[in-house]
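Just so you know, all these numbers are worked out from the coordinates, no wet-lab data involved. A quick note: this is a predicted structure, and the numbers were derived from the prediction, not measured. Cβ atoms are built from the backbone, for glycine too; each structure is taken alone.
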Structure I
Amino acid sequence: MSDAQPARCRLYLVTPPAFDPAAFRDPFTAALDAGDIAAVQLRLKEADDEMWHRAIDALRPVAQSRGVAFLLNDRADLVPGSGCDGVHVGQEDMPAREARRLIGPDATLGVTCHESRDLAMQAGDDGADYVAFGAFFPSGTKQVYRLADPEILAWWSELMELPCCAIGGITAENCAPLVRAGADFLAVVGAVWSYPDGPAAGVRAMNEAIREARES
C-alpha cells in the first residue's frame with residue numbers, strides 16, 4: 001500500500017431486512033439528515049411485491065431529495081418504472097448481465113463478490129458499476145462462512161478504477177482497516193439501525209470513524 005492518504009470513503013446504508021414503511025420513514029429520514037451517505041440499498045427479504053412498492057414509495061423520495069442514490073437488493077425487475085437508481089445483486093441471485101439488461105445502461109449495478117478476485121473481475125466485465133467484497137467481520141444479518149481479508153480492497157483499489165464496497169459486520173469500532181485499505185464505500189446495517197443512541201447517532205459515529213481512519 002502507498003503511504004498516500006486514502007481516497008474519500010463514504011457510507012452506504014442498507015435497510016433492515018424487515019420493517020413497516022410508514023413507521024420507518026421518520027428514523028430513515030433522521031439517519032439521512034445526520035451525515036454523509038452515498039447510497040441506500042433497500043433490502044427486504046421474504047417480502048411480497050406490495051411491500052416492496054410500499055417501501056419504495058415511502059423511502060425513495062427521502063433519499064433522492066437528499067442526493068442519495070436509492071438501490072434495490074436483487075429486484076432488478078422493479079427498477080424500471082419505479083424511479084429507483086439501480087440494483088445490487090448477489091452471486092446466488094440474478095446474474096449480473098441479466099440485471100444489467102433489465103435496468104438498462106444508465107442505472108447503477110452493484111455485484112457481491114465475496115472474497116474472490118475472479119468474481120470481481122467478472123462483475124466488471126458484466127457491467128457492474130461497483131463491486132462489493134465481504135463479509136469482513138461476523139454479521140448479524142446473514143450467515144458468514146468465510147471472512148474476507150482487507151488486502152483484497154488494497155489489491156482492487158490499486159489496480160482497478162471501478163469502486164469497491166466493503167460489507168459485513170462493519171462498525172465504527174472496526175472499520176479503520178477497511179478505510180485505509182482503500183474501500184470506496186462501507187455498507188452497514190446494524191451499525192446504524194441498532195446503534196444504542198439511535199440511527200442518526202449511528203450515522204454520525206460512522207462518518208467520524210471514517211474521517212479519523214483517513215487522517216490517521
Structure II
Amino acid sequence: MVDFSQARRMMVDSQLRTFDVNDIPLLDAMDSVPREMFVLPGREELAYIDQDILISDGADRRYMLSPMNLGRMIQALEVDAGEKALDVACGRGYAAAVLSKLGAQVTALEVDGALAAEARKSLAAAGAGGVEVAVGSLDQGYSGHAPYDVILINGAVDARPEALLKQLAEGGRLVCVKGRGRAARATLYVRSGDAFGARTLFDAAAPVLAPFVQEPGFTF
C-alpha cells in the first residue's frame with residue numbers, strides 16, 4: 001500500500017523543488033492537499049507520478065497537469081490570500097484545492113456537469129468545500145464572479161484566450177500553456193488597463209483543451 005504522505009513529500013522534494021518551485025506557502029499547500037483524492041477511483045497509486053494524469057475518459061478526455069508544470073504555473077501567479085481566482089477546466093478539483101489552500105477565493109469552472117459533481121465531492125472530502133464549482137463554457141469563463149485577480153487554465157490553448165483575459169481585474173494574472181508539441185510554452189499574461197502583457201515562463205507541453213482549439217484557416 002502506498003504511503004501517500006510520503007509520496008507527497010517526495011513530490012515536493014523531487015519534482016517541485018528541483019523544477020524551481022521555491023515558494024514556501026505553495027510547497028506547503030501541495031504537500032498538504034491529498035492529490036490521490038482527485039484521480040479516477042482505483043488509480044490513486046498513480047496520483048504522484050511526474051506526468052499528466054487522465055481523470056476523465058469520456059468523449060472529452062481530461063487530464064490533471066503534472067505536479068512540476070502545475071506547481072510552477074501557480075507560482076507564477078503569485079497568489080495572495082483573499083484574491084479572487086478562477087480555475088478553468090478544473091477537472092476533479094485538485095488545482096482549485098491548492099489555490100484555496102493558498103487563501104484564494106476560488107471559483108472552479110467545468111463544462112462537464114458530471115465531472116463538476118465529482119469535483120464538488122473531492123473538494124469537500126479534502127477540506128476545500130469553500131470552493132464554488134460552476135458549470136459553463138470553458139473558453140467564455142465565468143462572468144458571475146469577475147473580475148478575477150488570477151486565472152489558471154488547466155491545459156493548453158492554441159491562441160490567446162481573449163474572453164478570459166477580459167475577466168481579469170487590473171493587474172490580474174492569467175497562466176496557461178500556449179501552443180502544442182515543441183512550440184508549447186507556459187505563458188503568463190498580466191492586465192494593465194486594456195492591454196495584456198505576455199511573458200514566456202518555460203517549455204511545457206499539456207493536452208489541448210477542446211474549447212481552445214483554433215481551427216486552421218483557409219489557404220489559397
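Where does the value 23 come from, among I, II, when relative contact order in percent (Cα under 8 Å, 6 or more apart) is the thing being computed? List each step's numbers first, then the result.
On the way: I: 23; II: 15.
Matching structure: I.
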Exercise. So helix-only ellipticity at 222 nm (-39500 (n - 2.57) for each DSSP H run of 4 or more, over all residues; to 500), computed for just one structure, reads -11000; which one of I, II is that?
Worked result: I
For this session: Rank structures I, II by mean count of other Cβ atoms within 10 Å over residues 147-154 and report only the one at the top, that is, the highest.
Result: II
Seminar exercise, completed: Cα extents along the principal axes in Å, for residues 99-178 alone, calculated, reads 37, 28, 22; among I, II the input was structure I
Exercise. Quick one: Rg and Dmax of the Cα atoms in Å came out at 16.2, 60 when computed from one of I, II, so which one is it?
Worked result: II
Problem set entry | Identity of the structure behind 3.0 (criterion: distance in nm of label points 7 Å out along Cα→Cβ at positions 27 and 43, calculated), options I, II | II
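Given that distance in nm of label points 7 Å out along Cα→Cβ at positions 115 and 203, derived from a single structure, equals 2.8, which label among I, II identifies that structure?
Structure II accounts for this read-out.
Between I, II, which one scores greatest on distance in nm of label points 7 Å out along Cα→Cβ at positions 131 and 163?
Values: I: 1.6; II: 2.2.
Structure II comes out on top.
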